[in-house]
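Scrolling down, you'll hit the structures one after another.
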Structure P
Amino acid sequence: METASAVDRLRITRTLRASRQRVFRAWTEPELMRRWFVEGDANMTRCEIDLREGGKYRLDGHVGGKRWSIWGEYLEVRPPERLVYTWTWKHDPGIAKGPDSQEGDTTVTVEFHDRGSETELVLTHERFAGAAARDEHTRGWKSCLNRLERVLAEGGR
């Protein structure tokens, strides 16, 4: 089930065939994140994570010759149940530049629900300036989560 419920918010629910410990690790260990946390032909050149409340993270890369950067601070870290962090981006490729799609500062909440041999992942990304930025991030998250499913199926630790 995948829905965008408001202009400033998106919510995606996905069931993954892996324990929530494995899914949480894929979300928080740099060597695993590099394998799935990009979309299309994007390339991640930096993945730094200080996984603690108040800790910072930074992701940098490029796609189609354009650089992108995402960074923020962890607001809540509850392994393997929940992550909440700020999400600031710069140079998002593919977003039409307009009043509601500029670089932004948003919040992401990821919940990992134990469903036996599977994990129900609920991702909420909110505080978008408008629909264009929300829609671009919805496409990006779906692409990343498709890659995450493949990495987990390959046995990504």
Structure Q
Amino acid sequence: MKDFERLLNNVNKFDLNDVLYTLWNDNKVQNYIIELNTEGQPTSQLYNLGVDSLGETLGEYSDYTIQFKIEDGQRFDHITLKDTGDFYETFKVKPSKKGFQIIANPVKEDNNLFDEYGKDITGLTEDNKTLLLAFVKEDFNKEIEKRLFQ
């Protein structure tokens, strides 16, 4: 009977938002989120797909830029927002109990990437959100079990 009472007590104080906050704070999860947004995963939005979090294309490079990209051995088939990699390195995940936000410093030498491409260059597409949920599913289940049956 004590086990049942303990379980019932744990259910009554269970906070799903706290479980999610724990997941979003995990470095492995944060790295995966950033890779989905920038590069490192097959569906990386900026580098592999050239899209923002709404799935909108970032556009194509000019002929001049394509030549420069080819000479530097860089991807040139769509805009990636990666030249030196400095922008991608500013990406961070800011977790909260209501979810998470991807933040980055868009200021380059002579422009602001948010002004040029929109604030939606940070964030995940619906497809990548689905991949993220699959990525955290096992840890999510373990965390719930831990909290309910502790």
Structure R
Amino acid sequence: MSSSSFKKKIKSFIISAGSIGAFAAINYTLLHTPLVFLMAFVLFIHELGHYIIAKYHKAKVSYPIFLPFPIFAIGLTRIRDLPLSKVPIVALSGMLFSVSFLISLFIHNYFLLLFPTSILFIILFSEIFYNIIGFDGKKYRSAKQKLNTFA
């Protein structure tokens, strides 16, 4: 790897980390609850799921960038050169990673009582709901429809 390529990757990583940090900082300032950091981590795990699975399928992937807003953020991971047949699994991978994390957190929370269970349930439900009807769900349905058209 060349020096300039390494510098670009470091710069991209710093921007990614800074943008998720900005989301957490903005929302912690507004809401004053440590649950903001859990929500930021769930979003980070979600985007990391897209990144890892796209990399696994040899696509060109950028580090995720998070657009921070009050109460929510939008995570963007630029993926290029991904075969159409792999789009559905990459679209679902974010939700699968974050839901897996939340289920493991439920199990740990049962013993350690870190968070109110109702809050974890709301975060889990919203992760599933927004990903089914949201942008990832739309990409999944669109890719499945295109694949069925070609078959």
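We did not get these values from a lab; they are worked out from the coordinates using the rules stated. Please read all numbers here as calculations on a predicted model, not as lab measurements. Cβ atoms are built from the backbone, for glycine too; each structure is taken alone.
Odds and ends about this structure:
- P(r) over Cα pairs in 5 Å bins from 0, in percent from the coordinates reads 2, 9, 16, 18, 15, 11, 8, 6, 5, 4, 3, 2, 1, 0, 0; which among P, Q, R: Q
- Sorting P, Q, R by distance in nm of label points 7 Å out along Cα→Cβ at positions 27 and 51 from high to low puts Q first, with the largest value.
- Which entry (P, Q, R) yields the derived value -25500 for helix-only ellipticity at 222 nm (-39500 (n - 2.57) for each DSSP H run of 4 or more, over all residues; to 500): R
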